[in-house]
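Below you'll find a set of structures to go through.
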Structure P
Amino acid sequence: MKYSAIQNTLFTNNRKNFVSRTKKGSIAIFHANDEYPVSGDQTFSFKQNPDFFYLTGIDQEQSILILYPDCPNKAYKEVLFLRQTNEHIAIWEGHKYTKEEARLASGIESVYWLHEYDTILHSIINYAEHIYINTNENDRYAHTVPYRDLRMYEALKQKYPLHKYER
């Protein structure tokens, strides 16, 4: 782990603060930053999306957070998705969070593997009216390469075109 343990109450409070400002019937989706390749078998050091870290305390690539305070299924009000790890990945890429470690770090009880994301999202998204997407809009920078949040936003708009999208 890169950081000394931070009490998960910080991240729990950050999530409560965020959802208190969202519209009723809203779902918010946050993505970890992309990994950037150096070569076919190497990447630059990973730097987490600060908004994602602020809400979860998780510093791991390919992670997704869903916040849906009005979800009819209580198990999906806060959901964290992680890349499933194994011994081979640990040898070549280093330690990755287990579900229990992610629960302890983030304070989120519902932790699933990344391959379950599409199924779970599809089962709850149609109950929401608004979808909050975390985009990095900056008047001093124009994105020439679409980053992960933008790619996922485009994919969501294709699958769920009738929702109201929010920043």
Structure Q
Amino acid sequence: MSRIGKKPVAIPKGVTANIDNGQLIVKGPKGTLSLGLADQIDYAVEDEGIRVTPANDSQAARAFWGMQRTLVSNLIEGVTEGYTKVLQITGVGYRAQAQGKKLKLQLGYSHDVDLDVPEGIDVKTPDATTIEVSGIDKQAVGQFAAEVRRWRKPEPYKGKGIRYRGEYVFRKEGKKK
């Protein structure tokens, strides 16, 4: 039994959810998101919220149950509050600048790294060493933040690179004479 899956996902005021054509469509103050429904799972929009239950007693249905409930919960949270990932840049001369739908990074390479910001994602740079990636789709926000971080992961000796805010980077001791 999935402990997560048993709980219905509460629908806050101002949010509407309906099932149409194999899709769960959630509309809220920040926008609209949809989720393709899994065949092994039954979805029901009720007064107290969206209830997710396995369609049968198979192992696959029980394995999907908790994950599908979490995906539905992420839709609700996305259209009400949204998601934000904050990246910190550490290193001499490393900086970032948001220019419309582009993110320009200077990371010690011989060239600047220009990244196109995907649709539905908002990127802000409050200062030269902080990048705020926000949007309503949790997967898209996390994916773009990971792509930015991939350009210069934090290294263990000096700690230079791009890291998530609050991320701990294990530091190593350098060579000894």
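Every number here is computed from the coordinates shown, using simple stated rules; none is lab data. Note that the structure is predicted; figures quoted are calculated from it, not measured. Cβ atoms are built from the backbone, for glycine too; each structure is taken alone.
Ranked by distance in nm of label points 7 Å out along Cα→Cβ at positions 70 and 86, which of P, Q sits at the highest value?
Values: P: 4.2; Q: 2.4.
Result for distance in nm of label points 7 Å out along Cα→Cβ at positions 70 and 86 over P, Q: largest is P.
In terms of distance in nm of label points 7 Å out along Cα→Cβ at positions 14 and 78, which of structures P, Q is highest?
Details: P: 1.2; Q: 1.9.
With respect to distance in nm of label points 7 Å out along Cα→Cβ at positions 14 and 78, the highest-scoring structure among P, Q is Q.
Comparing distance in nm of label points 7 Å out along Cα→Cβ at positions 30 and 110 across P, Q, which structure shows the greatest value?
On the way: P: 1.6; Q: 4.2.
Biggest value here belongs to Q.
For relative contact order in percent (Cα under 8 Å, 6 or more apart), the calculated result is 26, so let me know which of P, Q that is.
Details: P: 26; Q: 18.
This figure was derived from P.
A value of -9000 was derived for helix-only ellipticity at 222 nm (-39500 (n - 2.57) for each DSSP H run of 4 or more, over all residues; to 500); which structure in P, Q was it taken from? Please list the in-between numbers first.
Numbers: P: -9000; Q: -7000.
Of the options listed, only P reproduces it.
With volume of the Cα convex hull per residue in Å³ coming out at 137, pick the structure among P, Q it was computed from.
Numbers: P: 137; Q: 167.
It must be structure P, since only it matches.
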